[in-house]
Each structure stands twice: as C-alpha cells, then as structure tokens.
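Engineer: Below you'll find the structures, each written out as structure tokens.
Taken together, the values in this text are just the output of simple stated rules run on the coordinates, not laboratory data. Because the structure is predicted, anything quoted here is derived from the model rather than measured. Cβ atoms are built from the backbone, for glycine too; each structure is taken alone.
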Structure P
Amino acid sequence: MTSLPAKILDRIASWPEAAQVRLLEIRAIFLDIAAETGPLSETLKWGEPSWLPAKPRRGTTLRVSWFPETAQEIGIFVHCQTTLSGTMQEIYPDTFRYSGNRGLHNDLNQDLPKEAVAHLAQLAFTYHLKRVNVVSKGDSR
C-alpha cells in the first residue's frame, strides 16, 4: 500500500486510533477499486481526506471524515448532487446509517462492510462514465 499524502496524515493525526485504522481500511478498498477503474487523486476537500478519479469527467469524489460529535462512527460522503446515496440506500438499506443525500456512516465498533464500500467506490469512481453510456444507448440519432 502506498503511503498517505502528508496533508492527509496531518489531518487525521488528531483522530482516535480506531478512526485512523478504519480510514486506512476504506482507503485500501478505494485503491483496490481504482486498479480497475483508473488512478485516483488523494487530497483534502473541505478539510477532509478525499479520493477522486485523476481523469476528469470519469467519476465523483468520495470523502471520509470522523467527527467528535459522533465519535463512534466514521462517515463516507458523496457529492450531494449525485444519486449515489439513494442508490446505496436501496441496495444496502441496513448497512450504513444514512444522513441526508450524502452521508454513509459506519460504526467503528462493527466490522467494515467491505463489499458495500467497494460497490460504492466502483459506482462513484465511474459515475460520469455510466451516465454517458446511458445517454448514448438511448440516443436515437
């Protein structure tokens, strides 16, 4: 596994160990999916560790964050203008605690739902490609 960028390491340094370990588990899944979907950029967006396809117009960003107010959870956040949260709620209604149209939260005291996180990453990192393919298939020209 490649090492985390320094700015992400600095950001998570104040997180409890359980949240840091979970972030690394989530990141490993994201990187595994990226081996299939294309390279990712790792950065901070809104001050939170974020992963997005390196090539533009391929997919959308996934952010991961931990908050002291919900100390026993870690959240994966999708762009609020995508359908990803709704899709995940339909497929995995009891796997995460959902918040609004962007937050998927996992209890740090429970196992990470690896299959669901991998599915989310695959959907996110190819989000725009799938939308283009749907439009192209329906184009009657």
Structure Q
Amino acid sequence: MAKRVLFVCTGNSARSQMAEGFAKAMGLEAFSAGTHPKDAVHPLAVAVMAEKGIDISHHRPKPLDLEFAKTVDLIVTVCGEADEECAQLPLPVPKVHWNLPDPAKAEGDENEGLSVFREVRDKIENLVGQIVKQLWE
C-alpha cells in the first residue's frame, strides 16, 4: 500500500506543489495544501519541475482540510508559517518540518528567479528522497 504524505505550505503555489510532484514520481500517494492558498501554481515552479520531467501544470492550490489531514501517514510543512499554524491543530499524524525559503520572493529578472526556484527544487527533491527511504524502512 502506498504511503500517504501531505505537504503543507502557506500559499500552496510553489514549495508544497513541487514536493507533491516529486513524491508522486517517487511512488508515494502525495497531496499538498495551503493554509492560505494562492490562486494558481507559480509558473516558475511549473517550469523548473518540467526540467526534471515532472508536470505540475495541472496542479491547483487547495486549502488545508483538517479531516483529510487526519487520513495521511505523514504531514510535512515546508514553511515556517504553515509549521506554526499546524502546531496549533489537533492532528494525530506525525509531522516534520522543512524550513525552505520561498522562491517566489526572489528578486531580480526571470533568470535569477529560475535560479532560486531550481535551488529550492533541488533541496526538495533531496528531502523527498529521504522521506521515501524513511517511510519504506
């Protein structure tokens, strides 16, 4: 049976979406949500994931559903604000926190933005790989 992981961010527009994409590609049943979801997935997140052969262009930001969150095997918060908010919730599910910078706050032109998104994407890929190993051990 596939392990179920929920990635939570504030906007659910970049970091948590990339984590969901990697986790699905690595065989997990993965989901993502936001404590205050944005209107759309960030286009640079879509672009850098496509470079890895993972299509998240069909993903949409979703609000955190507490009842659904109780059904997963692990919750991963990927930003400080989501971690603080989730700490206040009565969720009987193990939670880990990854303190990842928000690539959407990168300054500069599109090339500089892509560079920041790639750096965060690569960290996420590594961290998801570690989670996959831990869940299957």
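Engineer: Comparing Kirkwood radius over Cα pairs in Å, for residues 27-74 alone across P, Q, which structure shows the greatest value?
Structural biologist: Working: P: 11.7; Q: 12.2.
Going through P, Q one by one, Kirkwood radius over Cα pairs in Å, for residues 27-74 alone peaks for structure Q.
Engineer: Give the label, chosen from P, Q, of the structure having the highest value of distance in nm of label points 7 Å out along Cα→Cβ at positions 91 and 115.
Structural biologist: On the way: P: 1.2; Q: 3.4.
If we compare distance in nm of label points 7 Å out along Cα→Cβ at positions 91 and 115 over P, Q, the biggest value is for Q.
Engineer: A value of 43, 29, 24 was computed for Cα extents along the principal axes in Å; which of P, Q is the source structure?
Structural biologist: Details: P: 55, 32, 24; Q: 43, 29, 24.
Matching structure: Q.
Engineer: Now for a separate question. Of the structures labelled P, Q, which one yields 23 when relative contact order in percent (Cα under 8 Å, 6 or more apart) is computed from its coordinates?
Structural biologist: Corresponding structure: P.
Engineer: Still on this model: Suppose distance in nm of label points 7 Å out along Cα→Cβ at positions 67 and 99 works out to 3.6; of P, Q, which structure was it derived from? Intermediate results must be reported in sequence, preceding the final value.
Structural biologist: Details: P: 0.3; Q: 3.6.
Answer by label: Q.
Engineer: Can you say which of P, Q returns 2.2 when distance in nm of label points 7 Å out along Cα→Cβ at positions 3 and 123 is computed?
Structural biologist: Values: P: 3.5; Q: 2.2.
Clearly, the read-out refers to Q.
Engineer: Given 25, 15, 11 as the derived value for semi-axes √(5λ) of the Cα gyration tensor in Å, for residues 43-106 alone, which of the supplied structures P, Q does it correspond to? Can you show the working numbers first?
Structural biologist: On the way: P: 20, 17, 8; Q: 25, 15, 11.
Going through each structure in turn, the value belongs to Q.
Engineer: Who wins on FRET efficiency 1/(1 + (r/R0)^6) of positions 19 and 59 (r between Cβ atoms, R0 = 25 Å, to 0.05) among P, Q, i.e. which is largest? Numbers along the way, then the final one.
Structural biologist: Working: P: 0.50; Q: 1.00.
By FRET efficiency 1/(1 + (r/R0)^6) of positions 19 and 59 (r between Cβ atoms, R0 = 25 Å, to 0.05), the leading structure of P, Q is Q.
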